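*Asks:* So, here come the structures, one by one.
Derivation of every value follows stated rules applied to the coordinates shown; laboratory data play no part. Quantities reported herein were computed from a predicted structural model and do not represent experimental measurements. Cβ atoms are built from the backbone, for glycine too; each structure is taken alone.
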Structure 1
Amino acid sequence: MEAITIHKGTTIPLMNNNIDTDQIIPKQFLKNILKTGYGKHLFHDWRFLDDGRPNPNFILNQPERQGATILISGENFGCGSSREHAAWALKDWGFKIVIAGSYSDIFFMNCTKNGVLPIILPLEARQKMAAISPEEKITVDLPQQTVECKSEKYHFDIDSTWKKKFINGTDDIDVTLDYSDKISEFENSMPSFS
């Protein structure tokens, strides 16, 4: 997993509430067993017109928004089905951080396990971030647990275990491997049943 300590990035505001996982990555694109290749289908039904052309009115298609790494959104982001593909699609498109008012529990955990940092901030803070120009950046300081936008800082909470994993760029497998000597010691202490 890629480490996140202090991240400065441009934003895409998509302030709808209740954006579900089928809107994030529609079901017809869940055929790939890899974690990559989903970004091109992110928000597909909003990004593309019925004839397959990009919708010029959808914010992800606007040239000045390309390269944004922080998504600002509404309440209950990632609700609906528990598909992990939604987190994969966000990451594959290039988002490193999602800032919302609340999340579906399963989606929140899928983000943390796949290197997308989910942050919860109140509406007032998110509205200020949504109003900045496409070229302006906000700063997420994970060690200090703050988001800075136009000289204002907002504190966010994060579980200390997930904070450590993001800062160190480690996932659950890495944590397990830290105990490989103890696991081997335990396995060697077990009687053989051959």
Structure 2
Amino acid sequence: MKHILEKYIPSHSVEPIFGLIEANQIHLKIVNERKTRHGDYRRMPHGGHQITVNASLNKYRFLITLVHEIAHLIAFERFGRQIKPHGIEWKSTFQKLMLPFIRPEIFPAELLPIIAKHFRNPTASSDTDARLAVALKSYDEGTDKNYVFEVPHGSIFRIYNGKVFKKGERKIKRYECVEVKTGRIYLFQPNAEVELLKTAN
């Protein structure tokens, strides 16, 4: 397991992560990319624990995602299944688990203050923290994707399922975008990844 982890997370995080996996008897599955989520946790029918993480994530996002899912497991075991998935019990567990990893041997110096700020009040997904998402994206291998907030107003873009949209106005936190085929309006998070097709004139 350690030699597999070394491919996906920073080297100085391998030992402590391996310790968490062993202590909690986790079956870790590394899978081909799913567009809707970076990872998930499931309690199996026989009582075991399975965590699934996308293989395509860069090593810093992979580490954060893996600890995020381990926090679900530990929070459910400690506080019971009735807690909210991303409630205060999960947040406090996630914070405690991440704290030992927020150091320069593991994360680049430019990421550390952004990660530290995020973990004062971690969100349900690192993608909903636009500053952290953009910072983490800079470590991805070359991609032709843009974030919605980077796309000029009125531009045409495509999302992962092939649907095409025209970018509209920002409404509070999200952007109103019109699906070109149907005329329906959808709300997009600022840091949703999209493929720019045509820039507005």
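*Asks:* Just checking, which of 1, 2 has the largest value of distance in nm of label points 7 Å out along Cα→Cβ at positions 12 and 156?
*Replies:* Working: 1: 1.7; 2: 4.9.
Sorting by distance in nm of label points 7 Å out along Cα→Cβ at positions 12 and 156 in descending order puts 2 first.
*Asks:* Next up: Thinking only about distance in nm of label points 7 Å out along Cα→Cβ at positions 84 and 124, which of 1, 2 has the largest value?
*Replies:* Working: 1: 3.9; 2: 0.9.
Structure 1 comes out on top.
*Asks:* For FRET efficiency 1/(1 + (r/R0)^6) of positions 52 and 100 (r between Cβ atoms, R0 = 30 Å, to 0.05), which of the structures 1, 2 scores highest?
*Replies:* Details: 1: 0.55; 2: 0.80.
Largest value of FRET efficiency 1/(1 + (r/R0)^6) of positions 52 and 100 (r between Cβ atoms, R0 = 30 Å, to 0.05): 2.
*Asks:* So, one more: Work out mean count of other Cβ atoms within 10 Å over residues 116-123 for each of structures 1, 2, then name the structure with the largest result.
*Replies:* Working: 1: 18.5; 2: 14.6.
That would be structure 1.
*Asks:* A value of 2.8 was computed for distance in nm of label points 7 Å out along Cα→Cβ at positions 92 and 172; which of 1, 2 is the source structure?
*Replies:* Values: 1: 2.1; 2: 2.8.
This value belongs to structure 2.
*Asks:* State the single structure among 1, 2 that was used to calculate distance in nm of label points 7 Å out along Cα→Cβ at positions 164 and 180, giving 0.3. Numbers along the way, then the final one.
*Replies:* Values: 1: 2.0; 2: 0.3.
Corresponding structure: 2.
*Asks:* Next question, about the same structure. A value of 27 was computed for relative contact order in percent (Cα under 8 Å, 6 or more apart); which of 1, 2 is the source structure? Please list the in-between numbers first.
*Replies:* Numbers: 1: 27; 2: 14.
Among 1, 2, the structure yielding 27 for relative contact order in percent (Cα under 8 Å, 6 or more apart) is 1.
*Asks:* Looking at structures 1, 2, which one was Kirkwood radius over Cα pairs in Å calculated from, given that it came out as 17.9?
*Replies:* Values: 1: 17.9; 2: 18.4.
Going label by label, the one that fits is 1.
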